[in-house]
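Novice: Got some structures for you, see below.
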Structure I
Amino acid sequence: MDYTNLIANYRQQLIDTFLKMDTESINQLMNLLTDARDNDKQIFIMGNGGSGATASHFAGDFNKGLSLGKPLDKRYRVICLVDNSPTLLSLANDVSYDEIFVEQLKNFLRDGDVVIGISGSGNSENVLRAVKYAKDRGNKVVGLTGYNGGTLKNMSDVSVHVPIDNMQITEDLHMVLTHLMFWVFNQSEQ
């Protein structure tokens, strides 16, 4: 079978959607992250499934890639709420899957910290509960969404929206966003 046309179609959808993303919202996100770093604040990030994998990758890129070799006051402090399996599983089993992120924030979130929720649909209940908790405490919230943005888009102080009804392209572009910020931050510090 020849998959050439399907490959070309997916690639074009990815490019077209990336070009439709709002660069000002990405700039706002980057400034929020820089402010958190410069003010010794933590950044919490979370998501489910592929979005959880992106959250984990984001934490690795920022904690190591953007921080290694930097002075202590120029290091990112990113905590991925997906990465502690025993905590996630015990909360899901003993409390509720909808509470797995908010309960962790109750332990760690402090004034001025930033919370990033990733949800392709923008309607993941466990992400929304954590975001609501952060907002109620006065923390800044970032939403990375796709489709129509769902509830998360409207709850976010900074919304980076992927304008397409396709989960794979949405997740691809959330990962691209992570690497874009990594590259821009590295370039801007040279």
Structure II
Amino acid sequence: MFKLKLLTDPRWANIAEGNLEEILTDHAWCEQKATTNAITLITMLPEYPGIITELLNIAREELDHFQQVHEIIKKRGYEFGRERKDDYVGQLFKFIVQGSREDYIVDRLLFAAMIEARSCERFKVLTENIKDEELKTFYKELMISEANHYTAFIGFARKLGDPEKVNQRWEEWLTYESEIIKSYGKKESIHG
């Protein structure tokens, strides 16, 4: 899936299902951060109205996902906890190049694509392995949306940069991510 080099062990879904309140809270905050990321990218790309329009749609979808997860939390009587630190995303962020403006923006887009790809892959694992029917259906729908976001971010990067260089850099991202993801998949968080 998305050429990820290391897939999530399906047993991670058992860890997640063992504490649904925690996984849902973590997931809600991931959606909030994805909304913020799309808005941040808008501020970096004022000269690209077509991309801005698509980023606005992504931001709205991510905010809608945040609301959906929040509604599930409330409906189940769970407590919506404070924002969780996402060490996985923090490690990915360190890989963004600090070169020219174009290189930085392309890498920010690839960073976003990587997060969407891994989130989509984790949603697939949940869909295929948890017993909770409501969440199984919910995560299947989100998996499709996240795949579309991944595709959009890769597409934006190819529009802004040389497609061959973008593809080469994406391979570097995949290799880097495959190394750091080895430390994750052991706790009830979307990327943890």
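Read-outs throughout are calculated quantities, based only on the coordinates presented, and are distinct from any laboratory measurement. These numbers were taken from a predicted model, which means no experiment stands behind them. Cβ atoms are built from the backbone, for glycine too; each structure is taken alone.
Novice: For mean count of other Cβ atoms within 10 Å over residues 24-31, which of the structures I, II scores highest?
Specialist: II
Novice: Of the structures labelled I, II, which one yields -25000 when helix-only ellipticity at 222 nm (-39500 (n - 2.57) for each DSSP H run of 4 or more, over all residues; to 500) is computed from its coordinates?
Specialist: Answer by label: II.
Novice: Using Rg/Rh (Cα atoms, Kirkwood Rh), for residues 88-143 alone as the calculated read-out, with 1.19 as its value, let me know the right label among I, II.
Specialist: II
Novice: For distance in nm of label points 7 Å out along Cα→Cβ at positions 56 and 176, the calculated result is 2.4, so let me know which of I, II that is.
Specialist: I
Novice: Further question: Which structure, out of I, II, was Rg and Dmax of the Cα atoms in Å, for residues 112-167 alone calculated from, if the result is 10.4, 34?
Specialist: I
Novice: Still on this structure, I have one more. Where is Kirkwood radius over Cα pairs in Å, for residues 8-47 alone largest, in which of I, II?
Specialist: Once Kirkwood radius over Cα pairs in Å, for residues 8-47 alone is worked out for each structure, I has the highest.
Novice: Given a value of 1.7 for distance in nm of label points 7 Å out along Cα→Cβ at positions 64 and 120, calculated from one of I, II, which structure does it belong to?
Specialist: This value belongs to structure II.
Novice: So if we calculate distance in nm of label points 7 Å out along Cα→Cβ at positions 40 and 128 for every structure here (I, II), which label has the highest result?
Specialist: Top value of distance in nm of label points 7 Å out along Cα→Cβ at positions 40 and 128 goes to structure I.
Novice: Just checking, which of I, II has the largest value of relative contact order in percent (Cα under 8 Å, 6 or more apart)?
Specialist: Largest one: structure II.
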